[in-house]
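S.K.: What follows is a set of structures to go through.
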Structure I
Amino acid sequence: MYIRTKIGFITGGLVAIILLFGAYIYFTQLRAIPQFQPTGQYYVGATNFDFEFQSQITKAPRKINIRAWYPSDVGEGEINLIYSQRMAEKIAEFYQMPDFMTATKNSLSFKNVPLAGKNKKFPVLIFNHGFGSFAEQNSVNMQQLASNGYIIFSISHPEQSLLTEYADGSFIYNNAELAAFIEQMDREKISQNILQALNIAIKNSIKAKNFTEYWQTMRFLAKSSPFANMQPFLRAWIEDSNMLINAIAEGDSAQFPAIFIARMDGEKIGIFGHSLGGMTAIAASIFNDNIKAVINIDGPFAFDEAVQNINLPVPTCILMSEGLAGLGKIEGLSEINTPLMQRANNGGCIAIFRGAWHMNFTDMNYIPLLRLLKILGPVNQEKFGIEFNNILLNFFDRHLKKKDIKYAPIYDFIVEYSEY
C-alpha cells in the first residue's frame, strides 16, 4: 500500500511538472500574439496594380507589381488577405516550413475601398522587401502607417521577389537559377559566409581612420558572399523604386489606379525597406532628389559604388537588430553603420533593438513558434512590434509631415536610440 501511494505521489508530481513546463512554454513562447490594431484615425484600404517602364539596365520593358495600402473612411467591405494562398505555399516551400503553416488569413484592411476625404493629398512611402521575400512581408507596419495618413506602395520585383502576382492574375515565381538563389539553398554555408563577412566588416570599420577607409571595408563586404550575388538585385530595385517615385513626383498618373490620381503628395515621398530593401532605400535616395526621408531596416549598406557617390542627402534612420537566425547575437553590429550616419547631411538616427533578430522586423515577428525555433530573437515580440511601429511613424511624421514631435520610446528597455 505504501509503495503504491509513493508511486502515485511521484507520478502525480511528474505530471504536475510536465503541465507546468507546458504552461511555461505556452505562455512564454507559443501563446498567440494579439493581432496589432492600427492606431490611426483612418480605416485601411488595399489594392494592387502594375507599373511598367523601359529599363535602362536591361534596355527592355519591365513590369513590376505594386501592393498598396492607404487611408480610407470606409471600414467595411471585402477583407484583404494578408497574402494569397499561392504565396503562402511558396513561402512554406522556400523556407522549408511544415504544411500547417501554409494557411493565409485575413488582414485588417479592405479591398478597393475609396481613399479618405475628397481633395486631401497624402504623403507616399515606397517599400522594398528583403532578399528571398515578398511585397506583403510587413503588412502590420503598412496598415499602421496607412491608418495614420500615408499611402504605401510596396514593390514586387519579377523573378527576384519570391512571387510576383500581377493585377490580371498572372504570376512569376523567383528565378531559382539566379546565382543569389542558388547560393541561398545551402543555408548552413551561407550563414557561415554572412557571419565571416560581417565580422571582418565590423573589425575593419572600427579600425578605419577616415570615411574612405570605412567605405573600402563596405565595398569589400559588398563583394563578399552572399552580398556579391545580391548586387544585380540591388541595382534593379534602385531603378524600380526611382522610376515609380519619379512618376509620383512628376504627376505622371497614367498607370496609377483612379483613387490615387491627384491624391499623392509628390513633394512628400519617403522610402524604406528591410534587409536588401533597406540597402535599396539608402542607395535610391543618393540618386533621387524626389526622396525626402529614408529608413533602412536592418540592412548593412553593402553597396559596390565609388566613395565619391556615397552620401546621405536627406534625413535617414537605420533600425538594427542584434543578431540573425542561425547565428544568434553578433557583437558590434552597429559599428558598420555608425560611420555612414556620421556622414548624414540632414540628420538621422540609429536605433538598436535589444534581443531582436533580423526577421523580427517582418510579419514573422507575430508567429510565436518561430521564437522557439530560434528564427526570432528573445525580445518580447508584442512589445517589439509596438515599438517598431512607433519609431516608423514618428520618423516619417517628423520628416514628411513636419510634426515637431521628438521620438520617445514606449519601451526604452527594448530600443537603444541615437540621433545624428
Structure II
Amino acid sequence: MNDSLDPLAWIDDKLGVLEARGLRRWPMVRESGQGAEIDVDGQRLVNFGSNDYLNLAGDERLAAAVRGALEERDGGARFGGAGASPLVTGRSAWHARLETRLAEFNRAEAALVFSSGFAANCATIAALVGAGDAVFSDERNHASIIDGCRLSRAETFVYRHGDAGHLDELLGGYTRQGKRLIVTDTVFSMDGDVAPLVEIADVARRRGAMLMTDEAHATGVFGANGRGVAEALGVCDAVDVHVGTLSKALGCAGGFVTGSRRLIDWLFNRARAYVFSTAPPDFVCAAACAALDVVRDEPERRADLLATAERLRTRFTEQGWDTGRSCTQIVPIVVGDAKRAMDFAESLRSRGLFVPGIRPPTVALGRSLLRVSLTAGHSAEHIERLVEAVIGEAADELRGISGDRV
C-alpha cells in the first residue's frame, strides 16, 4: 500500500526502532492460574514476575467469597457486571462493605474503591490540584503518578529519588500561592527500596503541603497490621491521602483511597476516573474482603516473605550482584544495558524460571534490570533454583556477553 494512503504506516518504522534497541515488547499467554508456578506459552515456569506477594490470587478462600457473592444474587442466574458508574446505579452493597472494611483497615474515616490503582492515582492527583497549584513528585514514582501530575495541569516539580532534602529545597523555593501536594510511592516497584516517609512527612508539615502516598507494593506486606510503610514507620497520621491497590498482595483487582470523610466526599464528586468509570463487579469486592481477612489473621505471611527476601539479597550481593537499595520483597538485579537484561531473562527462562527483564521506559536508560518478585508461595526449592541459576550458569553467560563481572 502507498504510505501516503496509509495513515498508520509510521508505526512500522517506530516498532523497528524499538526492536533494534531491544525495547520492543511481545505479548505472551499465561495458560494457568496465577501462582508460584505458571504455564506460559506452553512452558512450566517458576514465577518470579508477579505482584501476588501474599500468594492470594489463587487462594480458595477468595474463590469461596466469590461463590458466596454469586449465590446472594438469585443463585447467580442474573449475576453480571456493575452496569453503570458508581454515581448512577453501579455502587452496590458489596462496594459499601468493601469501603467500610478498607476504612477500618487503614483506621481512616472513609474509603473509595476505584477500578484500578492507576485510576486511583491519576484521578486523585487531578482532583486535589490544578492550574495555579504545585505538585512535588519523586523522580522514580510510578507512571500512574506521573500521568496524574500531567493531567492535573498543576506545575510539577520532580525531586531526586528518596531525597527529602531536595524536596524541602524545592518547596522552600516555591513562592506562588495555591495548594501544594507532595506525592510518593512508599515501595518503589522496580528498585524495591522505600521512601524516607519520616523525613518527607516532616517536610510536608513544615511547608504546609498535602502528603499523598501510594502504598501499592506495601499494602499487606509492611506494618504490624499490613497497612504499609506509613504504619511500619509510625507516620500514618501525617499522611493526608493514602492510596492502595487490591491487585497485588490482596490478589484481586482495583485500587482505593482512604482518608478523612471530606477527602473521600470530594473525590466521590470530582475524581473523574471514578465518576465516569463503570464500577467494579461485586465479586471483586467480595474477594477483596476475604483477602483483608487473611492479611489480618495471618501476619506470618508478610514476615516470612520479607525474611526470604533478605536472605536472597544476601546471597546475590555476596556474589557481587547489584541489588540497589532494595529492602523489600522486590529484589532487582541491576544489569544496565537493555539487551543484556533481556538476554539474561531469556537464559533464566530456558532454565524454567520466569524473571522479567525491565527496560526503558519503565526504568531509566542505562538502568535495565531483572526484577525478582517474591511471594509467600515460593518454596525453599524455588528460591534455591533461582540462586543457582543466577549465581551459576546464567551469571557465567552474562559475564561472557559483557566481558566483565557484573
Structure III
Amino acid sequence: MTLPAILATVIFFGSLIIIFSEKLHRSITAIAGGALMVIVGRVLHFYSEEAALDAIDFNTLGLLLGMMMLVAMLEPTGFFQYLAVLAARASRGKPVRLFVLLGIITTILSMFLDNVTTVVIIAPVTLLICEIIGISALPFLMSEALLSNTVGVATLIGDPPNVLIGSAAGFSFTDFLIHSLPIVLLSWVGALFLLLHLFKKELSKRPRSVKAVMRLNPAETLNEPLVARRILIVLAGAILFFFVHHALHVSPSLVALSAAAVALVWVRPNLDELFKRIEWSVLIFFASLFVMVGGLESAGVLESVVGLLERASSVPPLVFGVGLIWIVAALSAVVDNVPITIALIPVIRGLGASGMEVDPLWWALAFGAGFGGSGTIIGATANIIVVTLSERTRHPITSKLWNKRGLPVMLATCSIASILYAILYSTF
C-alpha cells in the first residue's frame, strides 16, 4: 500500500476505534476524523475540500432531515404516547399480550420512521407503563430495539443503512417493499417468537397492579389532536409519493423535505423548539463519515479492497451474496452499522464497474447491516438508547445480558434471511 492509503486507513479505523470506545461523542470524533483526512489529503495531494464535498451524499442527508422534521413536529402532540396507552389498555395488564402489542406498534413505526427515532419515542412510554403495572421493563425495552432493528430493513426510510443503500443503488421505496419486505416479515416473526421464548421467565411474572392500566385514558395523552391529524395527513402523502418518486423522476430527499415544508406552513410550530428536537449530531456524523470514506477512495484503499473481492468472486454469486450478509452482520455487531455501510457502498460500486452483477449484493448489504446491528449493545444506536434508559430501572441492561438475548436474535434473523435470500436470489 502507498503512504496515502496507509494514512487514510489509519485515520478511518482510528476514528472508528474511538467511536467504539465512546471516549468522545461520535459526531465529535467523526468531525475530527473528516478534518484530519482532508488535511492529510491536501498535504499528500490525494484529497481536497472540493472532493470532500463531492463525497457527501446530500440525498441521504436531505431524506433524513425531512423525516426528522416531521417527527419533531408530531412528537409533542402526544400521538405516540396515545398509541402506547391504547396498547396498554388492550393488553389488560397481561405481560405477554403487552409485549406483543408494543412490539407491533414499534414495528409499524419502524417501517416509516428510522429505528432510532422510534425507540426514542416509544421506550420512555414503555418505562412508564411498566412502572404503573408493576412489571420489569427490561424485556420490553430490549424487544423494542431488536424488533425495530429487524423490521427497519423493510423500507427505504426504516433504517439509516437503507437510506444510504437506496441512494447509492438507485432503489425506490417500492423496490424495498418488493425485495426486502417479504424476507423481513418472516425474519420478524422468527425474532418475535424467539424473544417470547428468551423472556419467558420475565413475562410469566404476575403484574402487581393490573387495574391501574385500565384507568389510563388515551385521550389525555393526545395534547394537540388537530396538529397531529394534519401532520399525519402530510406524512401519509409523503409515503404515497415515496411509492411513485421514481416515476416522477424526483429524489426521496425532495419528497421528504417538501413534506416537511408543507407541514411547517400548515402547522406553524415554534421553530426554536422544533430545531432543538432534530438530531443534528446524527446528520453531522453521517456527513463526516462520507468525507472520511471519500478520503479512503481517493487514496486508493477501496480500489485495493475491490481487487481482493474480485479474486473471491470466482465463487458462485449466490454463495458470495450469502457470505456478504454474514460478514457485514459480524462487522455491524462490533461497529455501528452506519460506518460499515458507508465504507462498503463504494466497494460494491467498484465491483459493479468491474462487470459483476451487484444488485443482489446491495440487498445482502442491507440485510447484514440491519440484522447484524442487533448482535451487541453497540451494534446500533437504538440499542444504546434503550440501554441508557434501562439505567433508570432496578434491572439495567448489561452487555452480558444483551449478548444472551440480542445475539440469538441476530443469528436467527440472519439465518432466515440467508435461506430466503438463496431461494429468491434470481428475483433480485
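S.K.: Could you figure out which one of I, II, III the value 11.9 for mean count of other Cβ atoms within 10 Å over residues 268-275 was computed from? Don't jump to the answer; show the numbers that get you there.
M.R.: Details: I: 26.4; II: 17.6; III: 11.9.
Value 11.9 for mean count of other Cβ atoms within 10 Å over residues 268-275 corresponds to III out of I, II, III.
S.K.: Distance in nm of label points 7 Å out along Cα→Cβ at positions 60 and 372 computed as 3.1: which structure among I, II, III? Write out the running numbers ahead of the final one.
M.R.: Details: I: 4.6; II: 3.1; III: 1.5.
Comparing all candidates, it corresponds to II.
S.K.: Could I ask something else about it? Quick check on the output: -25500 is helix-only ellipticity at 222 nm (-39500 (n - 2.57) for each DSSP H run of 4 or more, over all residues; to 500), derived from one of I, II, III. Which one produced it? Walk me through the numbers on the way to the answer.
M.R.: Working: I: -10500; II: -12500; III: -25500.
That value comes from structure III.
S.K.: With relative contact order in percent (Cα under 8 Å, 6 or more apart) coming out at 14, pick the structure among I, II, III it was computed from.
M.R.: I
We did not get these values from a lab; they are worked out from the coordinates using the rules stated. The shown structure was predicted, so the numbers you read here are calculated from the model rather than taken from an experiment. Cβ atoms are built from the backbone, for glycine too; each structure is taken alone.
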